[in-house]
Structure 1
Amino acid sequence: MGTVEGCSLGYGITKGRNAIWACLPFVDSKNKQNATNWWGDADATVEYTLRSVKNICEQYQGDADNIILAGFSRGSIACTYIGLRNDEIAKLWKGLICHSHIDGVTSWPYKDSDKESALVRWQRLKGRAAFISHEVSVQKAREFLTTNKVPGNFTFMDLPFANHSDKWVLKELEERKKVQAWFEKIINTPSKGS
């Protein structure tokens with residue numbers, strides 16, 4: 001979510017095949033544009049996302065039971081700040097891919113960025129899968145989620161370099177193969193109730 005320039009994860013993870021990949025904006029309702037700093041109107045972004053996912057599934061035969069939400073940096077935080085904001089949107093996702101930061105570890109300068117608010121959002125994951133990676137070390141995210149007993153099927157991965165970038169998924173790296181294998185496993189696992 002956010003900007004096209006910051007959404008290499010979708011292409012790099014799916015290899016550009018057998019998936020519909022969409023980069024959705026953060027809606028700035030006031031200025032009628034993409035919000036480039038934090039969330040703009042978070043509730044409007046949720047509504048836009050709900051409509052967009054429905055439209056993609058209907059018009060392009062997307063599989064509504066196999067939707068993975070991925071984000072890098074601000075987009076990674078948005079996986080829960082927006083993607084788990086309420087029960088309706090939280091139900092869309094079969095899993096999350098969060099690279100470089102997660103909601104709740106750090107307080108940022110926006111409403112409800114505190115740990116307690118983030119934990120309310122994380123509870124909406126309800127045991128589903130989440131792949132969480134970070135440059136150098138994912139330890140802070142792991143500690144936050146495990147210490148707070150967040151219900152999820154978590155996979156954690158440290159990246160062996162300090163670059164704050166999502167371009168690693170475009171390189172032939174073992175880490176790319178690991179997230180690709182995770183993605184394939186998740187989308188090929190029947191959803192509960194299927």
Structure 2
Amino acid sequence: MKYTLTIASLFLSLFAMGQFDFEGAKQRADHLRSGVLIVRLYDDGDRIDYLRSRGMNDKADDYAQINAAENREIRLAFQEEYTFTPVYFIMAKDSRNLADSNWTDILTNAAGDTVQIKPTSYLLADFSTTKRNGLYGLNVWEWEETEWVHPPNPFPYHISGYGFLRLTKRTFSEMVEKFNSHFVEKEEED
């Protein structure tokens with residue numbers, strides 16, 4: 001009886017170890033290293049269209065401005081904090097084209113200019129909630145036959161939008177910097 005907690009802990013840790021796919025995570029990191037990161041941006045188009053159809057143009061304009069400002073902030077965060085691979089951006093409505101390797105006129109750079117690149121290996125990132133536990137933050141996805149899924153643990157597929165004990169909320173830049181730090185060593189300051 002006195003070893004019950006120890007034995008239970010041992011079995012729990014062995015079970016948890018089985019949840020990690022180290023080789024799969026390494027493959028995704030190599031996949032990213034040789035390819036690009038594509039960041040999905042949202043435009044709230046359905047909500048804005050609905051408001052306009054109801055004659056609420058001022059409210060629709062407010063949503064459009066808020067969304068545009070948020071997307072600018074996301075672009076800037078990746079431009080300033082992400083250095084591991086080239087990064088491009090797409091609008092959420094183009095996610096299926098991305099998955100189908102139809103990349104014509106859907107990718108933009110950090111300035112918002114359309115760029116043309118040939119389909120290559122990529123991972124998709126966005127600011128959303130995870131499928132596994134519904135937590136908000138920077139999430140990384142890969143296309144798997146019919147749906148977007150997270151890469152296997154321990155690949156850093158989720159960077160929480162919250163700091164210590166959820167007492168603080170991280171900025172886009174802080175989340176991107178933390179994600180980048182998993183791949184790039186920070187330069188030491190003199």
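Assign the value 16.4, calculated as mean projected area of the Cα convex hull in nm², to the correct structure from 1, 2. Source structure for this number: 2. Each of 1, 2 could give relative contact order in percent (Cα under 8 Å, 6 or more apart), but the derived value 19 comes from 1.
From which structure (1, 2) was Rg/Rh (Cα atoms, Kirkwood Rh), for residues 112-167 alone calculated, if the value obtained is 1.06? For Rg/Rh (Cα atoms, Kirkwood Rh), for residues 112-167 alone, the value 1.06 is produced by structure 2. Given -10500 as the derived value for helix-only ellipticity at 222 nm (-39500 (n - 2.57) for each DSSP H run of 4 or more, over all residues; to 500), which of the supplied structures 1, 2 does it correspond to? Label of the source structure: 1.
Readers should treat all values here as calculations from the given coordinates under stated rules, not as data from a laboratory. Worth saying up front: this structure is predicted, and the values here are computed from it rather than measured.
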